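Down below are the structures I want you to see.
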Structure 1
Amino acid sequence: MAGLESVAIAPDMQRAPDAATVVVGPVEVSIPGIIDVDKEKARLMKQHEQLLSRVEGSRRKLANADFLRKASAEVVQKERDRLAENEAQIENVEATLAALG
């Protein structure tokens, strides 16, 4: 992590409003002091929209009786896992947006 003065890792870290933030699964990485808050909000809103679209697609697929009947149990479980992961990412993105104000 070249150029960083320090790194802090904790489950209850408070993020600065001007921190660059990326959400990957259950992990959120924030680097304070380097972003334009308005641009970060726009980026996160775009990510939020994409995640909502993925969740909607997974829900449609899992509500489709033909898919459930024809797909193997493994494929159905992968879709359920994908849905849960995307829902968790939505929660993280929404929390980040709320912290940005």
Structure 2
Amino acid sequence: MKHLFVGACVIGLLGLGGCAKQVFLLGEINENQPELEERHDFFVSGLGQTETIDAARECEHAENVAQLAVERTALDNFLGFASSGIYTPATARVYCDAK
């Protein structure tokens, strides 16, 4: 029984340590300062849910968008784990062109 508990703890800690980040590079970013940084709340692991960000509006034109990034940090993963996947947040960032 003790080995099962230790194994479950190790797997849980490894799962919490994993982060995910999707980045779309479209041009040169402006000094690594995002124009927009929004935290999105998803429920039931985000199943069938979407969030929309108008990056063109944030950068004043679609051609000025340099990078889009969506990230789930270790804290986001911990919150998802602690709530059994009921609450699973993510952070989205929009970077504008350096021009």
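Where a number appears in this text, it was derived from the coordinates with a stated rule and is not lab data. Every value quoted in this text rests on a predicted model; they were computed, and no experiment measured them. Cβ atoms are built from the backbone, for glycine too; each structure is taken alone.
Among the shown structures 1, 2, from which was the value -21000 of helix-only ellipticity at 222 nm (-39500 (n - 2.57) for each DSSP H run of 4 or more, over all residues; to 500) calculated? Mind dumping the intermediate values first?
Numbers: 1: -21000; 2: -8500.
Only one of 1, 2 returns -21000 for helix-only ellipticity at 222 nm (-39500 (n - 2.57) for each DSSP H run of 4 or more, over all residues; to 500), namely 1.
For relative contact order in percent (Cα under 8 Å, 6 or more apart), the calculated result is 42, so let me know which of 1, 2 that is. Working through the options, I get structure 2. Set 1, 2, criterion Rg/Rh (Cα atoms, Kirkwood Rh): the highest-scoring structure is 2. The greatest value of distance in nm of label points 7 Å out along Cα→Cβ at positions 8 and 40 among structures 1, 2 is that of 2.
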